[in-house]
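These are the structures, in structure tokens.
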Structure P
Amino acid sequence: MFQNIKADFRTYRGNFGAQGFWVMLVYRFGRWRYGVRPAILRKFFSLTYKLLYKFIQIITGIELPCEAEVGKGFIIDHFGGIVVSGYAKFGDNCRIRNGVVVGLKNVEDPVGPIIGNNVDIGTGAKVLGKIRVGNNVLIGANAVVLSDVPDNSIAVGVPAVVKARNQSESSAV
């Protein structure tokens, strides 16, 4: 847990005041508590996590449950209105911004998106359903992504239209 927190601190460039960092602290604590033994101690930590999770959710407007899988270098830019499903999976070096929703398309189908490495999700974007977003992808502001996005692409619009990225954009991420 502490190695992950140190890495998150470096990811946020040592800015302890970044609300995304606060969310990651609670997220890392929530993941860590699963391995605590004995069970009675784990239950205490689970209660602590639930209280911290709700507090962070209220003060930051960010919902990142510990059931979601998040890779290294995950950045939450700009707080507020961010909802991530516990079924979502993120690769390394992903960035999300305010107003982003990553979650279920239908409640009856509890499967969230699988997001690759080096994915940048713009403000207000919605990434929903049983889809796969490849590596080195940019998702534009307010895009609604409902289908797979291949590697080295850009997804923009409502519903999102996928376009290939040119070489200079791919190396910038």
Structure Q
Amino acid sequence: MHLSEKTLEVEEIYDGKILRLTKETALLEDGTTALREVVHHSGGVCILPLTDQEEVLFVRQFRYPFQTALLELPAGKRETGEDPRTCGIRELKEEVGATAKEVISLGCLYPTVAYDTEIIYLFLARGLDLSGQKLDEGEFLDVVKIPLEEAYRMVMNNDLPDAKTQIAVLKTWLLIQEERREK
């Protein structure tokens, strides 16, 4: 039982539209118990749309918890059981009005491992065809085009505080650098 915990009791605290919160009692490996608060979330996707001119299509939107508009990559919540790639393709169309000839997985990340079950799947979209946004009701955002090299510098200068955006930009930057070396 080294480096593991056994769930003994689960109490549901809240069940909302986006998340569910539980208070759980866990048995630790030394025989003692501990209280764990867990946010259950169906996860999400983040997709980096890259034009043929190596420009990234970002979205700027108001983020209520921080009371400010943030520059991020298109992203969205997965429905329970939804294929991440399908979700990413949908968010690409909704938020920036694009379809892609190529959608490449950049892996996934666990944004908050101590208390949240959320997993965010990252994708790179290439061969874009822009045809018009299809925003959800109550969704307001602006599309902002930034060269990939500048986006990389913005991450390194801490000008893009969103974690999923930082990771997708850095992974894409490294992927492009590797492709150039292979040519």
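Laid out as a table, the results:
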read-out	value
Distance in nm of label points 7 Å out along Cα→Cβ at positions 16 and 144 - highest-scoring structure of P, Q	P
Source structure (of P, Q) for distance in nm of label points 7 Å out along Cα→Cβ at positions 40 and 152, computed value 5.9	P
Origin of the value 58, 42, 30, where Cα extents along the principal axes in Å was derived from one of P, Q	Q
Of the structures P, Q, the one that -7500 was derived from, the read-out being helix-only ellipticity at 222 nm (-39500 (n - 2.57) for each DSSP H run of 4 or more, over all residues; to 500)	Q
log10 I(q)/I(0) by the Debye sum over Cα atoms at q = 0.22, 0.24 Å⁻¹, for residues 72-127 alone from the coordinates reads -0.80, -0.94; which among P, Q	P
Identity of the structure behind 2.8 (criterion: distance in nm of label points 7 Å out along Cα→Cβ at positions 104 and 136, calculated), options P, Q	Q
Structures P, Q, by relative contact order in percent (Cα under 8 Å, 6 or more apart): label with the highest value	Q
Ranking P, Q by Cα Rg over 2.2 N^0.38 Å, for residues 32-95 alone, the structure that comes out highest	Q
Winner on distance in nm of label points 7 Å out along Cα→Cβ at positions 56 and 160 once structures P, Q are ranked, highest first	P
Among P, Q, which structure scores highest (criterion: distance in nm of label points 7 Å out along Cα→Cβ at positions 8 and 112)	Q
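Just so you know, all these numbers are worked out from the coordinates, no wet-lab data involved. As the structure is a computational prediction, the values presented were derived from the model and not from experiment. Cβ atoms are built from the backbone, for glycine too; each structure is taken alone.
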